[in-house]
Structure P
Amino acid sequence: MDNQNENRTGTPVVGIKDKYLDQLHSDFQLLSEVILTQMIKAAELLQDNHNTDILDILKKNEKIINSLDLTIREKVINAIMLFTPRASDLRRLMSYHDMTISIERVGDLIENISQALREIDFDVPGFESYRKPVDKMFTQTDKMLRKAVFAYSGLSNEMAYDTILMDDKVDKLERKIEKKLAEDFSNKVLDKQTLVNIMNLNSISYFLERIGDKAVDIAESAVFLIEGKDIRHDKIVRIDNKPDSK
């Protein structure tokens with residue numbers, strides 16, 4: 001009789017918990033898809049920075065990101081309170097929480113990039129050549145972000161470590177753009193739009209570098225989920241533990 005009571009009371013709770021976690025995972029997958037779309041659309045602005053269709057999509061998606069951010073973090077807190085999760089589930093929940101914060105911040109950075117791109121006039125002499133290095137930086141940060149998200153959803157610690165190792169390349173691309181701007185426009189009389197262009201290009205490269213940093217944060221959360229190790233403050237451990245790094 002006691003066993004029957006346990007089955008009647010225990011099984012539904014487990015079923016509800018699993019459904020709740022599955023729904024949370026679905027919300028996170030949607031958030032990931034939206035943020036990756038945002039990266040693509042922001043990069044398209046580089047070629048047509050006043051395209052109203054792209055700007056409308058970016059604006060709508062930003063609202064979705066903000067809504068999902070609140071929803072996921074609220075569900076994580078509720079899950080901890082309602083289900084008293086075991087260690088593996090608690091680790092999963094905390095990684096959802098941390099990664100959602102990182103992805104929401106990426107959304108904010110993409111919004112900043114979109115605003116900066118709208119203010120640039122690439123027809124001003126000397127600026128057409130900047131499309132290529134900025135596009136290259138977009139491509140690299142997009143790769144990092146995709147690898148980080150896929151590392152989490154596919155439980156691939158190898159992709160997570162690959163993401164972390166890609167960060168130096170993004171940092172170098174940012175410094176390269178900063179150096180090029182200094183070389184191209186130092187000791188020159190600059191008009192207002194030229195100054196606006198310089199400041200916004202500097203900002204865009206900085207924002208892209210920060211997206212790379214957030215991709216690293218997501219990758220580190222993936223490692224925490226998969227391996228149970230917090231590698232956020234130990235670069236040597238992050239690299240030494242990369243699969244096949246011997």
Structure Q
Amino acid sequence: MLGVLASIIDGVLVGLVYGLAAMGLTLIWGVMDVINLTHGTMIVAGMFALYLLAGALGISPYFTLPPILIGGFFVGMALYWTAVHRMIGRPPLMSLLSTIAVNLVLVGVGTAVWGTALFNVDVSLSGITVGCYTFPGAHILAAALAAVIAGILYLFLHYTRLGKALRAVANNREAAELVGIPTTRLLAIAVGCGVALAGVSGMLIGTLFPFTILSGDGYQLKSFIVTVLGGFGDPVGALMGGVALGLL
């Protein structure tokens with residue numbers, strides 16, 4: 001019985017991180033009805049940013065979270081203006097082709113630079129032992145950070161002026177424009193936030209599991225599954241869907 005409970009707890013811990021990854025995907029979908037097929041690559045970008053920053057600066061892997069979050073936001077803004085902006089209002093296939101083209105370019109460049117070698121980030125954290133079972137400290141801290149970031153996103157979307165404007169654009173873009181909301185700027189911010197969440201989730205996953213430049217496809221598929229479980233456009237549902245996936 002204790003073994004089953006331990007498996008459930010560990011599944012919840014990992015599932016929270018998967019849920020955070022899916023929140024980035026569902027946020028972009030909910031605001032602009034665009035499926036971001038660079039999502040898995042952005043998760044991998046967060047992993048490699050973790051690897052490079054922690055190795056170059058000699059700091060704790062968790063101290064790389066703020067620069068990855070900020071860098072991911074600006075990468076997302078650049079992605080919007082280069083691959084998404086001109087596709088707004090066009091058939092969904094156009095945005096799919098546009099983002100998958102960017103994805104193929106990024107994967108190709110990454111493979112040329114790093115190949116397909118397996119990378120790993122050493123994290124030394126003491127776990128919590130209950131009976132004969134030990135819950136890894138990295139899993140606990142990653143889940144805690146994922147929950148905190150998800151909570152901050154919820155507060156941002158529901159209790160700040162900018163967050164309410166994003167929700168207004170998601171509900172009715174034309175009406176939002178009529179009342180003076182700068183929808184184009186907010187769409188760019190939405191993509192920036194979505195990519196930032198993907199990068200941070202990649203950073204957290206990178207503290208848990210080894211990765212390669214080709215790991216993005218698996219995590220993108222997990223994010224799609226979580227998004228379907230939690231509901232498209234529902235960040236809170238994505239978090240719950242991630243927990244459900246972690247329990248499987």
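FYI, it's all coordinate maths here, none of it is from the lab. Note that the structure is predicted; figures quoted are calculated from it, not measured. Cβ atoms are built from the backbone, for glycine too; each structure is taken alone.
Taking distance in nm of label points 7 Å out along Cα→Cβ at positions 183 and 207 as the measure, the highest value among P, Q is held by Q. Computed over structures P, Q, volume of the Cα convex hull per residue in Å³, for residues 175-222 alone reaches its largest value in Q. When FRET efficiency 1/(1 + (r/R0)^6) of positions 31 and 63 (r between Cβ atoms, R0 = 35 Å, to 0.05) is calculated for each of structures P, Q, structure P comes out greatest. The greatest value of mean count of other Cβ atoms within 10 Å over residues 47-54 among structures P, Q is that of Q.
Name the one structure among P, Q that relative contact order in percent (Cα under 8 Å, 6 or more apart) of 48 was derived from. Of the structures listed, the value fits Q. Percent of Cα pairs over 26 Å apart was computed and gave 47; which structure, P, Q, did it come from? Among P, Q, the structure yielding 47 for percent of Cα pairs over 26 Å apart is P.
helix-only ellipticity at 222 nm (-39500 (n - 2.57) for each DSSP H run of 4 or more, over all residues; to 500) computed as -29000: which structure among P, Q?
P
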